[in-house]
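Colleague: For reference, the structures are reproduced in the following blocks.
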Structure I
Amino acid sequence: MKIDNCKLITALVIAGFQKLTLLDYPGHLAATVFTVGCSFRCPFCHNPELVNHGTYNIEHGTIEKDFFEFLKKRKGKLEGVCITGGEPAIQPDLVEFIRKIRKLGYKVKLDTNGTRPDILREVISERLVDFIAMDIKNQPKKYEKTINTKFDLNRIKLSIGLIMNSRIPYEFRTTAVPGIHSERDFLAIAKWIKNAQSYWLQRYQETKILDPNLKKKTKGKKLDLEKIKTKIEKNFGKIGIRG
């Protein structure tokens, strides 16, 4: 994956962008833009360099103007832009950034952890996004332990409700981490987001992660995702396994 570096742009911080993806936006040729900073500290995060805004090196790269010049040149060839992170919704200028992308005629897919239901409400009400993907980190009782930070779970619940009632295509997804998740957790998640359009179980890849000590916890442990899928599939319109 080649990512072109970017730097601080007004109030929005972009780590970089991938010029072409066939995977990040289902069914569309797209570019993916990566924002810096996250409200969670999940030890299994595979983009650790994007999590901590304060430690990210923004000394090298291009600016917002270059990103939009790229999009202008690719009109008619690319169909959409996937905005991911980090957590895009904590960026102060995210909504205006999306408006600029939409003005160029691109579809927009937004990845989020549900931190900011207020931002979700805004982009949904203005029909600024065409697809939303939200990470469900764990069942409610284990959420704070999984994200490794104090957080108001009601905001996650509100985001789930907004997305499910939005009439915008969406998916929920959970990275299944042995040692953090159990089969019982997925039964609880299925009950929590019952009747969701689409739910994906994502295989944990033990490569670059935020907390290398997690490898001690996952060592020798496995999750049977096929078995879990079979047990919970009746709760969703569509369910699958990735990775």
Structure II
Amino acid sequence: MTELKPRKALFNPELKRRGIYVLPNLFTTAALFAGFFAIVQAMQGDFERAAMAIFIAMVLDGLDGRVARLTHTQSAFGAEYDSLSDMVSFGAAPALVIYEWALRDLGRLGWIAAFIYCAGAALRLARFNTTLEVMDRRYFQGLPSPAAAALVAGLVWVMIETEIPGGDVRWLACGLTVFAGVTMISNIRYYSFKDINLRKSVPFFVVAAIALGFALIAYSPEIALFGFFVLYGLSGYVLAAVGMFKRRSL
């Protein structure tokens, strides 16, 4: 008689489809929506809402990773989804907003500057994903894409609040856009704030400075936020210059 071969199991628990964690990806989806909303508002000419939406995307982007770590819901899917969301919110959206607001009047130079920013954001995210395991946790290599987006969106927001049209500052907008795009792919290090332990005691002046910061944001959020990210964008170059000076003095 011919020996009957055993039938394969119809269900293999090891091949069970993996689910997706809802909570952290909910924040990522919200950040993606804010970036898409900024693009839509820019196309409709409402640049103030577009700039504000990019800042909202920054807040949501900062929450998704922390929520995932606190709830132990980190996943490879979440990391990839977060990168794609960042490309929309901090790459394509700021480039389109600044182009429609100020760079369109520069013709070919305007869209080239916007493309430099967009390409810089894409390269920055790709490099971050591939060097995440070997990089120093205390520093970012290159300007983080949310901070670069804050520079671009912050300029738009401040100029609108001061009633300065984009055409009058198109060269400033062009220079800042190229600066943000190039700095994202540079090797300049930026402090990441990831080693701050909120459970440790701090000097009194730190608490006073935080209170002052909240007061400034409440009084004029666009100027306070833009000013902070301008200083942050320059801080990497200052640290690089100080390090170069110390090496030469040895």
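Colleague: Among the shown structures I, II, from which was the value -22500 of helix-only ellipticity at 222 nm (-39500 (n - 2.57) for each DSSP H run of 4 or more, over all residues; to 500) calculated?
Modeller: II
Colleague: When volume of the Cα convex hull per residue in Å³ is computed for each of I, II, which one produces 122?
Modeller: Here the read-out was taken from I.
Bear in mind these aren't lab numbers, they're just calculated from the coordinates by the rules spelled out. These figures come from a predicted structure and were not determined experimentally.
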